[in-house]
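Below: a set of structures, written as structure tokens.
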Structure P
Amino acid sequence: MKFITTLLFFLFFLIGKSFSETDKNIYEKIDLFSEVLSKIDKEYVESVNQSDAMDAAINGVLQSLDPYSAYMSPEMFTDMKTETSGQFGGLGIEVGMEHGVVKVISPIDNSPASRVGVKAGDYIVKINDIQVQGKSLTEAVELMRGPVGSEIEITVRRRGVKKAIIFNITREIIKIESVKSKYIDDNIGYLRLTSFNENSGDQIRKKIKEFNKKNNLKGYILDLRNNPGGLLSQAIKITDFFLENGEIVSTKGRKKTENRKWFAKKGDLTNGKTLIVLINYGSASASEIVAGALKDHKRAILVGENSYGKGSVQSIIPLKNDGAIRLTISKYYLPSGKSISEVGITPDIEIEESSDAFVINSETDNQLNFAVKLFNG
């Protein structure tokens, strides 16, 4: 009964309805849920852990809201906090749910998954011969976890490819380097941003200042491909580096405190030099805020492929059991007022990726090579 009471309060928190509106219906549903649990306990072919069943029910409520809301057990919450420190064990992919299927949002640069050829947009259908469809995102992530050095087989379905693709991957310690940079042709400043963590803005600012010391600098390439996003504050900060003024992004939610707008401060750190932004299907969330704002203000030329289309903001809310929920609290809108949810951002110049074994910044990187040609006429 304790579990059912907990679920009751959780449901009220999510749907925000008072007892007076739904009292009778809610109590009927509670009785039904209790009956279902009882039937499972007595009749199911195997013994079922009631606590695990409740966790699954809570997660089911959250994932019925949208693909990005989810429940994290105390163990998963601890693992997540470890991952945000910048080093963790795993395959190196950001995943989400779409229509009940686990979908790759983006592989991390130079991760085990990216090296074998896993791509943004791949649907994971099997993990070590276990069917993934029907499982929650939490369950799928748990299946992919394992000791560093151990192997895992994942089977994916890919857009435009008839046969399933099987990847054998060895789990590694994943180290996230959010900013990489170099000179191209000694006169183009190349900035590769792989995620938006708490240090990304300061690192980008430092690199821009170094590039600005070049007397013959033609401009910049900002590479946001396969960047699944991160901190909204860093997306705003980095966008501001390239703008003189104007709106960057706005958010709207149920609470008035979530209805906000952010504007650029005076001062383009790049002095208005030519800016090309590279995006692909793995560019999501914070990446789309940056690319969308720069496109709306006609500050950058976008090259590559349509972005992912994640236009919502999630908050991590700790729970009393030391777990947490990831809950969508608002949606963001570009300066034009458009939402990119499920749509993404269309590049100004569409250039397809090189191959299924696409490697960013390689000699066969069609998108980067095209951007360089734009600078050279």
Structure Q
Amino acid sequence: MTNVKKRIVLLGTTWPFRSGGISSFNERLARALISEGYEVIIYTFSLQYPNFLFPGKSQYSDLPAPEDLDIHIKVNSINPFNWISVGREIRKIAPDMLIMRFWIPFMAPALGTIARIVRKNRHTRVISLADNIVPHEKRIGDKMMTGYFVRSIDGFITLSHKVLDDLKKMSPSVPVLYTPHPLYDNFGEAVSRELALKNLNLDSEFRYLLFFGFIRDYKGLDWLLTAFSDPALRKFPVKLLVAGEYYTNSQKYDQIIKDNQLEDFVVLHTNFIDDKMVASYFCASDLVVQPYKSATQSGVTQIAYHFEKPILVTNVGGLSEIVPDGKVGYSVEPNPEAIVIALLDFLEHEHYEDFKENIKIEKKRFSWEKMVETIEKLDGEILKKS
């Protein structure tokens, strides 16, 4: 990077919304950019989702605003007059880059309109960090709205090759770069297993497999519960720990537990998991299980890497890019039978320490410095193209 201090506006979810994958990522990215000498202004939402569209219990954090970040609560996702006002405001600021986080077609009209207005200053390069282009849960109008957004952006960064391929098909001429999801290293240091179990009031006689994060149907908790009901697993002192708020109806999951008499083997902490408790959940567990039915990438994987925990993922989207099978865990076919085989192998052959040593090496490729370098490289490509 040059010695000239560049200004970036980062537009995406941060405080005052509850920290989850996107909010935590955006705040961590802002700090990484600041550490590299950029001036960063964050524009977050005044209204992210109308309440009737939000599947959880609350959108908002009860924590104070982070003192080290310049956060402006501005963007109303459903008010076109607000989009025009915000676009004009950022256009006047004239940052060198506007980085927009895109994860769902619902946001496309707002973000696409703001981007179009900002680009009229003929100075700001508009970059999108795209989690998804084809959503996990499809709705009518998704393709049209996503296309509107994609056509408003100068260049994209993706966190999986799957999203990169989707973008290339939709807009072959737009510059797109891939870089893996950096580590979530903002949840503190690891704690001892004993302390983690005590913090969560868990029985130390058992080992724990962790399903972590908001519970949506595409994340395959039903597959995991079905796999966990296999009688062969009952010979091990192991429980399944489910930690995360339901973003879907819990009835079918409760029914699987009841039908398979898993009440004594599944621990349900289905509330929002506060940041200060994240370390305890990962450090209490031996294996993090992500039995997704569809995916692009996942921040849960990167939390597991940070706490050096073996991982089981299904071979969908970009998950297998991040979890080399047999090295740091398992990448299996997306079905309950394959999940059972991997769980039995992990428990029978006690691979924990081998996987953990490999994780210490593998995690080095997931740095925030690499993310900043990729942003700088894309900005350079856009400047050459203009």
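Structural remarks
- For Rg and Dmax of the Cα atoms in Å computed as 22.6, 77, the structure of P, Q it came from: P
- If helix-only ellipticity at 222 nm (-39500 (n - 2.57) for each DSSP H run of 4 or more, over all residues; to 500) is computed and equals -11500, the structure in P, Q: Q
- Here the criterion is distance in nm of label points 7 Å out along Cα→Cβ at positions 101 and 245, and among P, Q the highest value is seen for P.
Here, each number is a calculation from the coordinates, and none is a lab measurement. These numbers were taken from a predicted model, which means no experiment stands behind them. Cβ atoms are built from the backbone, for glycine too; each structure is taken alone.
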